[in-house]
Structure I
Amino acid sequence: MKRRAEKRAALRAPGRLITLGPEGTFSHEMALKLNAVPPEEIVLLPTIHGIMAAVARGDGDGIVPMENSEAGSVGETLDGLARHPLFITAEMYMPIHHNLASLVPLERIRVIYAHPQTHEQCSDAIEKWGVPVIHTSSNASSALEARKTPNAGALIPVIAAGLYHMPVLVRNTENNASNTTRFVRISHAPLQEKKPEKCSILIDPDQDRSGLLHDLLEAFARRNINLTRIESRPSKRKIGEYVFFLDTAWSEKTADAIIELKTITGVKELGCYRKIGVEP
């Protein structure tokens, strides 16, 4: 009886949700939006690599950015999915709005701190201001660096400006008003979803021949399975060698296509999952 009670208590106990910190990043904001009842303990780590390693150890689930409509894929996330035994269990989309914040007026700013993806998403405004940019590990780090540097500004979300008491000078500095980031929830175990919406796989070719990519894609085309995304990424082994990340719309025939791919080359299944809606 005692063991049964302990098992039921464990099932009810809140889990850990690991995401990019410090407080005030878009990843942290997404984790707050996803916090369920009972609430999960949110753990903030300074790098995506650290998040991936912690989730692979079984320390909890993770929330990481996958791609942005303006700046494209997040390379550190793709590399982590390739390196670690991890699975995607859900995807979420968030409108992204950046803001220039500073303790001094705009005309006195001599340097701007920004995450590399933020820099790319706000490149038009940065070019107009003509101020040099220093890259940081997160948007929250940008706020912290700007606070302790004389005549500095930071490109940060509203949540970070509030947390670190940075007055917002210019709102919505992103190049595109519809700027959106796709986040994924990752786990050390796959999700057993009967009718998912999307599946992700990594293809690591074990051969180099003409027509290989055609054969890989043809396994989906023949079954009328829509590929929603395909991207190459350096294999990290040698120059000119790549792995491919594929997202496919789920269908009853997706499993058959993946089985066929495995007869052609190396395949790592990253999971089948659904989209989770979050409040804007």
Structure II
Amino acid sequence: MIRISDTVKHLLIINVLMFIGTLFVGKGILFYDLFAMHFPANEAFKPWQIITHMFMHGGADLNNFSIMHLLFNMFALWMFGTPVEQVLGKKKFLFIYFSAGLGALALQLGSYYFDYYAALSGIADLNMSSEMLTEIVSIDASDGQYIKGEILSREMMPILAEYNFNPNLINNEAFKSLFEMNVISRNTMVGASGCIMGVLAAFGMMNPNAELMLIFLPIPIKAKYFIPGIILLDLISGITGQSFFSPSNTAYFAHVGGALVGFLIMWYWKKTQFNKNRWY
């Protein structure tokens, strides 16, 4: 059995404590609003969420997936993080871990912003103030699992009145753009998956011939083939929206971003391991 390393143990404890907090503090709503990563155009965004979302695995809609999300990520952190930390040491391991998390966030947010600004172009002629727009895109227009246009339309009327904006200026195309922006701005990110993908990439570079396998596909595959294959599937899922192994609400580009950062860091360290520019 692999003996758990100190830093990995502490990361596991923090993740579990955050999950317990989600269960018992404010019915998940308080924790989620404070610590999940909200889209920066949303009023719920806070700067500390850039880091805290990496330790979140649930919310107000806590369900079996939230529990499985936590268990799978913590198992992967123990399985791959321990041997990586044992070789690299605490400082380098944490550098890869958090850098991968930030890289995951950057790529996923980049994909969100691409869609957000595409929708924003549809209301450019309306000359809405940034304050009013922020309030509109932050409206909770959800009904269960779905965001509904009729709720958004109803809830935005008082905002338009507050800013003395003529609602007749908003035609069908403009409303469609506002609806898309609302949907995008209400996206949230939680989980250590991006961090762990970076650690997984590091493990693969350190142990290219290690044999890995999926739970539902018990065929041993060498890490140098297995890990790039998983990343490729995530990339395809992010582009096409077609899910292979994960739920449809998975932040696929976050997985790709985390793995890419982990690979680049390890590639640089390997290239400069005998160079004075080596990172300590």
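Quick one: Cα extents along the principal axes in Å came out at 63, 62, 32 when computed from one of I, II, so which one is it?
For Cα extents along the principal axes in Å, the value 63, 62, 32 is produced by structure I.
Figure out for me which of the structures I, II the number 0.8 belongs to, where distance in nm of label points 7 Å out along Cα→Cβ at positions 126 and 142 was derived from the coordinates. The structure behind it is I. Quick one: log10 I(q)/I(0) by the Debye sum over Cα atoms at q = 0.29, 0.31 Å⁻¹, for residues 182-221 alone came out at -1.11, -1.20 when computed from one of I, II, so which one is it? Answer for the origin of the read-out: I. When helix-only ellipticity at 222 nm (-39500 (n - 2.57) for each DSSP H run of 4 or more, over all residues; to 500) is computed for each of I, II, the one that comes out at -19500 is II.
Here log10 I(q)/I(0) by the Debye sum over Cα atoms at q = 0.15 Å⁻¹, for residues 102-173 alone was derived from just one of the structures I, II, and that gives -0.38; the source is I.
The numbers here are math on the coordinates, done by the rules we state, and not lab data. Keep in mind that this is a model prediction, so the values were computed, not measured. Cβ atoms are built from the backbone, for glycine too; each structure is taken alone.
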